[in-house]
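Below you'll find a set of structures to go through.
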Structure 1
């Protein structure tokens, strides 16, 4: 998955001579037909042709990002079964987008984490803990990473790749901050939060959760608003 048709095209051309067991490309059927037509006209030899899935995903009439993600996951799992790979040995990564440029897409990732547990209960899920804060000022990244991990934990994320130097993030990952988890879950449930009785740290988690939920617009100054 890249940012668009032209970058997809560059990746495909760069990898055309390599073999893959599964190579999926996102996009509409029209876009895929256009790309394949160009390759045929140019007589581009694509070695991975037999394992080239485009549009990626099984047909479930998916339209939303989370539905598309589930359809792709289902296709990958089906392919894995052909190689006798059991579901419990398959790991799925929601791949959280950076909030600085793709705030609206974050909820699709969050909901996909929940759907993994419901649709593929034996599969394991993993989350790259720094994706969400990529491009954010360094002093603010930790708050985003910690809050989003709490949100994903509620939806049953199995494991996370975290910054080992962030002791607070480690505490959250290992369940040593239950009071913060309870607070974040309350915000996720839409409960009324009385900031006057909260600590400065707790207020930061409330503000960050609301930004991650898309309730407030992201800016580098969200904690000051």
Structure 2
């Protein structure tokens, strides 16, 4: 029996879940994320990802595609990701609830910390602690990249070794263009998308059965 060809549509990514999530659940989940979002965008991203997977709001691959979509338009990526998730969970009403839940605690805590930091920023212990925070945030960013790459390479392995090689080539090439040539993220994404569309179209992929996200 032959496997059905892989099919994927924008509806799978941008549409609402069949059973809308309660607005209170959305608010308190993102409120909790905002309270824990220390260490920069990487930690916030990991918390959002964990919440989506734990609550069954979307699977790993749909989450990664949502993150990719949030990067091809101007603005703050984490806010755009929150907008996409809020809309998926409860339509247009879910968007302001999710954004408010995320921003309310982090904005208030940041304001208080900024006022307090001015009083202690010259303290030796504080300066030493800040030196340790930077490498930790870099580590979080590396962990974020690994977790995002896992489902994509798992799918590429199912489609064949050529797809694995091309995915790795695009990954390394994008990092090289950003790090070595300082190209804008938008240009790197456009080049990567164009290259992927051209190269993957030339390679026959093995049929993959993918369960649609409800």
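Read-outs: derived from the displayed coordinates by stated rules, not from any lab. Keep in mind it's a predicted model, so treat the numbers as computed, not measured. Cβ atoms are built from the backbone, for glycine too; each structure is taken alone.
Kindly point out which one of 1, 2 the value -15000 was derived from, the read-out being helix-only ellipticity at 222 nm (-39500 (n - 2.57) for each DSSP H run of 4 or more, over all residues; to 500).
Checking each candidate, the match is 1.
Just checking, which of 1, 2 has the largest value of mean count of other Cβ atoms within 10 Å over residues 24-31?
For this comparison of mean count of other Cβ atoms within 10 Å over residues 24-31, the top structure is 2.
Of the structures labelled 1, 2, which one yields 1.8 when distance in nm of label points 7 Å out along Cα→Cβ at positions 80 and 200 is computed from its coordinates?
The read-out was computed on structure 2.
Starting from the value 5.6: which structure in 1, 2 was mean projected area of the Cα convex hull in nm², for residues 96-151 alone calculated from?
It was calculated from structure 2.
So if we calculate mean count of other Cβ atoms within 10 Å over residues 56-63 for every structure here (1, 2), which label has the highest result?
Comparing 1, 2, the top value of mean count of other Cβ atoms within 10 Å over residues 56-63 belongs to 2.
I have 14 for relative contact order in percent (Cα under 8 Å, 6 or more apart), calculated from one of the structures 1, 2. Which structure is it?
Answer for the origin of the read-out: 1.
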